[in-house]
Structure I
Amino acid sequence: MDKHGNANSSYRNLLLMGLVHLPLMYAIMFTMVYSMSEVFHNLNTLYMAGMMVAPMLVLMPLLMKRMYPDRKLNIIVYASSLILFIALFIFMRDQTFIGDKQFLRSMIPHHSGAVLMCERAKLQDPEVLNLCQKIIAGQKAEIAQMTDILGRM
């Protein structure tokens, strides 16, 4: 295969890598959840996963110039990745497409992460321990309430 064919293959692989990384980053976002029963698929997590993929798509051609020699294609990759990142950043900050259900589906894993940190961290300070007891009680109550609300929607 000639040099041009290898370069095209590299760009196809870059696109494939981005498509594979998206669900991986999405799944990794849930590693902070205390219980699998508190994993709810939601747009906010998708927005974050996409924002993690976009920089990777920029870094690959920047750091591996021999694999990605086409300046014009690199500019397209950089611009597309920047547009993707900015769009997802705006969606996250403005809570685009986030209504009641998506809000609750985003908040349950978020609250669950607070429970995980409080229960698993090696805490010693009495004030921090007391704070964590309050956080756990409050977050668990809110998770139960949000789950109930989702159940009736």
Structure II
Amino acid sequence: MKFVEKNLMPYETVVYKSSLHWIVLLPPIFILACGIALYTNKIESLSFVFFFLFLGTAIPSVVLFLTAEYVLTNSRVLMSVGVIKKKTLQEPIARIKEIKVKQSFVGKIFNFGSFTFRELRRTKPTFFFVTNPLEFRKQIREQVFVIQEKGKRSEAIS
């Protein structure tokens, strides 16, 4: 949790964590399986092409899988994906107006989906292959409610 550890404020506590879904690792595994099948059927020249395709897809997929962080704190949503081409989001919960979760049929079966946040006038970047996106959205909504209740109590005291 390097990104989150660097950006966590002293007063913040982590409420919920999610990760990039393991399904992002399936394409390289499929390519490797095809390469092995070709190699065992004595088609070595084509199997080496699949081996290099495997390396070309496996390295970025594994790096994304290991570096992706999706974290909800008591005051913000922190998301980070990638190393060289990094996509990040640090959004205060109070500014989030809408949370879009998209899940395909396969996403519903394997419990992954994409997230898009909308604040007052801007739409934030979409984050794909988030594990358990409906639970993440539920946790965000609960934190929004907690923050709104704190605001109502402080207004009542004033």
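Derivation of every value follows stated rules applied to the coordinates shown; laboratory data play no part. None of the values given here were measured: they were computed from a predicted structure. Cβ atoms are built from the backbone, for glycine too; each structure is taken alone.
Odds and ends about this structure:
- When distance in nm of label points 7 Å out along Cα→Cβ at positions 50 and 138 is calculated for each of structures I, II, structure II gives the greatest result.
- With helix-only ellipticity at 222 nm (-39500 (n - 2.57) for each DSSP H run of 4 or more, over all residues; to 500) derived as -27500, matching label from I, II: I
- When mean count of other Cβ atoms within 10 Å over residues 74-81 is calculated for each of structures I, II, structure II gives the greatest result.
- For 64, 40, 24 (Cα extents along the principal axes in Å, calculated) the corresponding structure among I, II: I
- Each of the structures I, II was assessed by relative contact order in percent (Cα under 8 Å, 6 or more apart); the largest value belongs to I.
- Distance in nm of label points 7 Å out along Cα→Cβ at positions 66 and 90 from the coordinates reads 4.0; which among I, II: I
- Label whose coordinates, when P(r) over Cα pairs in 10 Å bins from 0, in percent, for residues 42-81 alone is calculated, return 30, 44, 21, 6 (choices I, II): I
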